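Asks: Several structures are given next for inspection.
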Structure 1
Amino acid sequence: MRALITGVSEGIGGAICLRLAQDAIARDQPPTLVLSTSGRKPAPEGILGRLEALGARTLLISGDLADPEVPPRLVAEAIEFCGGLDILVANAGMMAPGRLSELSLEAWDRLFDVNVRATWLLARAALPALRLSRGNVVAISSMSGQNPHAGSGAYSASKAAMSMLCRQLAQEVAADGVRVNAVAPGMIHTPLTDGIYRDSEVTARRKTLVPLGRIGSPDDIAAAAAFLASPDAAYITGQILTADGGFSDGIMGQIPGLPHQ
């Protein structure tokens, strides 16, 4: 199993790496993974150590995905290291809060460059290798791309665009045996969001909004991504798998005064 995963950290990206490696080992497929980071934060040594303990071959590379020359370079380095490519996980993304009426052009462009254009450029560069392996692409979108998230700047619009990008690309490459899907996480407790969930009152209030009654973990998203990347999803393409504990579909149940209340 040969995979390139972008946006690797101790959160969702790292969890995806570990799950892909574990599943590959269970299928007797030695895992070779290329982990990509922005290079602005310390290397995810914990994830690298755990992958090494599993026996996975790994390579850590970095680059700013807002630079249009970086995505094809990352793919080229991954293909050279792995000897091909079976899975591309476009996990890297960013969020910059703000009201649309006050948002700068630079803030809008950077979110679309990282969240949408980079996914397209990564997939475009990887397609020749994925055609040979009949591999697949899994992107990490967001429930904010399915419902407007006021105050999130260009985030909701960029994630909605990413989801449509995946659906369109899936149609265009299906005849080549390449699948393209996305996972749309809901409220997830990661190192990035830890500041929010350290507030027990906020955490409790958020849990009451989720029909399954809990906040998601990086492992929840990793399981969804690994499923879509696996042979078990061989007949699934162009889908956006929402992993939010039922939150998005539970909005109507929050309206006061409904008959059952």
Structure 2
Amino acid sequence: MFPSGPCRTGGPANDRRQALSLDNAPGATPASLDPASVEAAINGRHSVRAFLPKPVPRELLTRLLQLASRAPSGTNTQPWKVYVLQGDSRDQLVAKVCAAHDEMRADPQLAAQYREPYDYYPEQWVSPYIDRRRENGWSLYGLLGIGKGDREAMHLQQQRNFRLFDAPVGLMFTVDRVMGRGSLLDYGGFLQNLMIAARAHGLDTCPQAAWNAFHGIVLPHVGAGESEMLVCGMALGYADPDAVVNRLETPREPVESFTRWLD
């Protein structure tokens, strides 16, 4: 059974009934969608790295999670489990992981204690992926004025992940280890739904794989069961419109570069 925590999704019958009340629920009259609005939410989504302290109402968070749960999953397994951290629970986790991050920098051998639960990134990078990764990193550091040899500034910027970029809401996503790799594919749809729904409601997000290395701290803190694996974290809130870091725009490859048409 999914343990109780700050917030959870799935399970209770009333949650399912609420989810079915959504406009796009089975049996409902199809609503006329405004393509421009849908496209604006998709194109407007980007990873925000500076947030305002403005709180997010629980009712709105519940609505976003209900929308996210409409994501498809293999045979409707719905493998997602969500922990929502606000207030003291958020601040305590931030303090714990930032302390571990600082300790690991002081003693690099401690890195062996902080292994990711699954291989999010490849063990060996190749082009064009390594090129895109480098471009992304140096574009971010360049925007912030961080030079290649400034290890202190790099460390502090990386630690911004574990401070949730000052967002008032932190989300931790887990999956039961018994599930297969396909559940991670399902999870991608759930996370995308959540981020697009947030954008449609004037909120922004930053999905974060950086938390994965510290799953040994995160999972006990949120009360996750021993059978659960951390998938990723996410910062959620209202973007700081004046923050320079939020001006970063990551490029996308043209359709022709990743598509093969077969007639």
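Read the figures in this text as sums done on the coordinates, not as results from a lab. Small disclaimer: the values here were computed from a predicted structure and weren't measured. Cβ atoms are built from the backbone, for glycine too; each structure is taken alone.
Asks: Where is relative contact order in percent (Cα under 8 Å, 6 or more apart) largest, in which of 1, 2? It would help to have the intermediate numbers written out before the result.
Replies: Numbers: 1: 19; 2: 34.
Of structures 1, 2, the maximum of relative contact order in percent (Cα under 8 Å, 6 or more apart) occurs in 2.
Asks: Assign the value 70, calculated as volume of the Cα convex hull per residue in Å³, for residues 91-138 alone, to the correct structure from 1, 2. Walk me through the intermediate numbers first.
Replies: On the way: 1: 70; 2: 128.
The correct label is 1.
Asks: Out of 1, 2, which structure matches 3.7 when distance in nm of label points 7 Å out along Cα→Cβ at positions 59 and 219 is calculated? Can you show the working numbers first?
Replies: Working: 1: 3.1; 2: 3.7.
Of the structures listed, the value fits 2.
Asks: Where is distance in nm of label points 7 Å out along Cα→Cβ at positions 67 and 235 largest, in which of 1, 2?
Replies: Working: 1: 4.5; 2: 2.1.
Largest one: structure 1.
Asks: May I pose another question? Can you say which of 1, 2 returns -0.27, -0.35, -1.30 when log10 I(q)/I(0) by the Debye sum over Cα atoms at q = 0.07, 0.08, 0.15 Å⁻¹ is computed? Present the calculation step by step, with values, prior to reporting the outcome.
Replies: Details: 1: -0.24, -0.31, -1.09; 2: -0.27, -0.35, -1.30.
Derived from 2, not from the others.
Asks: If you don't mind, another one. FRET efficiency 1/(1 + (r/R0)^6) of positions 83 and 107 (r between Cβ atoms, R0 = 35 Å, to 0.05) was computed and gave 0.75; which structure, 1, 2, did it come from?
Replies: Numbers: 1: 0.30; 2: 0.75.
It was calculated from structure 2.
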